[in-house]
Structure 1
């Protein structure tokens, strides 16, 4: 039986015959399903399979990438020929090329727990039962929940295979499952207050119970009833774990090798400097068992290993793939992300934010005279080059260390550098959201724009 890795190897062989100097083949195969229940009725039920191969050819620094879902030998031969032809007319780039052979992975996937066989055994009735229970739990949690945008269960099980002309060939299986629900409550003025919650994992047994997801979504929606604006001022801002995770996403765009060579990051030239609070440590770690971003090798076959980004506030360095490493005079950190239709590019795997000292969240709040607990961020107001950061926000006003009332239609702004430096407390509630883990963060002072 021809395996997916056999097909990747065959594509490399055919590309070499067609004249490729360097080449690699990246094959992604999976079965997936999406089930949505809204107001107790099945709204969507989709099951699909996909198998697609991307071929990259590099000749004299000229690169071309083509893909195909037809994996017959004739189609692969045509793909190889056309990709080599396209490479001859592309612009040359002296930094293009496969990784250094010494960096290629030789490890297995033992211990990473990337695959859960139970997902493939889930029946449609079981999937519908989980989504129905999730949505119903939200309605049962509070009578003020009056509507729902539905609960959705998504599953995927597949395999990633990579082979290149340097002799590397490996594959690994992977699964993922997520369950999300969004519900609405009616405010006194008739305005809808909506909120969502979700859980995303590689394994079914790690997923939050459907009922718990529904109850959390309901609590968050009802908690915004009666939300009001507050006057503009400088106050401490507390980011709950999910919102702290959003900050990590912004930070991730600043720590890639591509941002460095484009000079599109405020961290350029600052490796080894203290940029953030000494309470701040951030690690990119693809070796965490069962985590959503874990992998034995990156999108180029380079060994995936933990990479510190910030240690007690000191910026440790960038995430590189082979191309960005060559352009900046560095070595690949095994951080290449990839799709079948594009060249690799540097990016994170699992981002984990933690501190050397943590405090209970209750204590973190009690030290605040007045401030804002942010539970929702709106928009995309972030400039990685300058670090300027501004977002619409909602949450809860804090008075004398207690949550006083819900807040809406405000804006929180500052610079990401000042925000990192201003972290003066880290909560003990580290929480995973997909491939990001973050605790509650308290930042000394930011500009809150309201009335």
Structure 2
């Protein structure tokens, strides 16, 4: 039976039919052949067979034969600015990689970030992402209004954004990793974060922009900034994001500096709760996982980046079994040069099967849930996105699975997750196309590539001359 919501008959409708559907709803409902009706910005109905007869104002009908429809993918952790520093420090662990790249990143300005945002977000959207979270924490003096530059560039692509307004105030002189000129003052970071929230955060249904408070990490942020950042976020009613438990070096750093591990440190500064999500969470013991489960703290799992930086394998099956919300993240493209989330579905499954749970770690449908509903959980938007249900926003992707890369795999979800990266025939955000036949609809991909190359070279020159 189709799920449906009654809407004004005057609203414009898009009808997608003859496709397989994986709704990722609470019952994991799937249809071998079904339909989705989009009315305005929301899903009006989804179900088996053809769409209901007599629908008014149908402006487009899509024959989905040979395709799978899923919710749009949700990227829960990224650093857009890194698009213009890809391919550097390729044989480093996290700490050495950061030390190598911070001096370059600290030269970024607004035009660079705009070009990097369009390249990074454009690549993800072309591969099925409809909502992305970007953790931007580098704010050099004199670089311009980086928050405004990023959001304007993102609007040109058409995806929903959670901009996690990051900050750093612990530099080399304080025992941190960033160079002294690359950090803000504690007061300056808090004021700028509050300004970003007041200016740009939109909590309404269907919002295109959320702002989160996001001090960078325990090794680049003072305890005072962590504590006051949490207080600010909760006073403003926004979510909180940071890096956590990524490497063994971070574990050692926290014990040496704070006398406790990362999870206990986060608890002591107010950074556990159902309004918080952490990137990576690779090195967690049973007690850490229990604390996350007890408090509802979420995790952004970044399998490719964790492998690229030799960080380790996160205990995703154990996190899920404990009830911890888990989504997927690309992470910055200086540690995941492909920059695509749909490949993370496959990589999450394969990497986690190398862990203790082996072949039982994840299956295709669990991987798809991580990349859709799990991401919506982590970003606090399950009432709007993450599953195909009547009344939710029409953020969905039509994946082509009848081509050479997938046609011999009978199960469409298995084809999507285990197979090659599937082409996107159509992707909608709020009922509006952002991808058609594998290409962005709102931006010129060649122009994006040219701008990114130009700004990457300019940044490299500036860094080399500094």
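Coordinate-derived values only; no laboratory data. Just so it is clear, the model here is predicted, and its values are computed rather than measured. Cβ atoms are built from the backbone, for glycine too; each structure is taken alone.
helix-only ellipticity at 222 nm (-39500 (n - 2.57) for each DSSP H run of 4 or more, over all residues; to 500) computed as -10000: which structure among 1, 2? Derived from 2, not from the others.
Computing mean count of other Cβ atoms within 10 Å over residues 310-317 across structures 1, 2 gives 17.8 for structure 1. Identify the structure, out of 1, 2, from whose coordinates volume of the Cα convex hull per residue in Å³, for residues 214-405 alone was calculated to give 159. That value comes from structure 1.
Quick check on the output: 16 is relative contact order in percent (Cα under 8 Å, 6 or more apart), derived from one of 1, 2. Which one produced it? The structure behind it is 1.
Taking 0.70 as the value of FRET efficiency 1/(1 + (r/R0)^6) of positions 150 and 278 (r between Cβ atoms, R0 = 25 Å, to 0.05) derived from one of the structures shown (1, 2), identify that structure. Label of the source structure: 2.
Here volume of the Cα convex hull per residue in Å³ has been calculated and equals 153, so which of 1, 2 was it run on? Considering all the candidates, the number was obtained from 1. Source structure of the calculated read-out (FRET efficiency 1/(1 + (r/R0)^6) of positions 174 and 190 (r between Cβ atoms, R0 = 41 Å, to 0.05), 0.35) within 1, 2: 1. One of 1, 2 was used to compute distance in nm of label points 7 Å out along Cα→Cβ at positions 142 and 422, and the answer was 2.9. Which one was it? Structure 1 accounts for this read-out.
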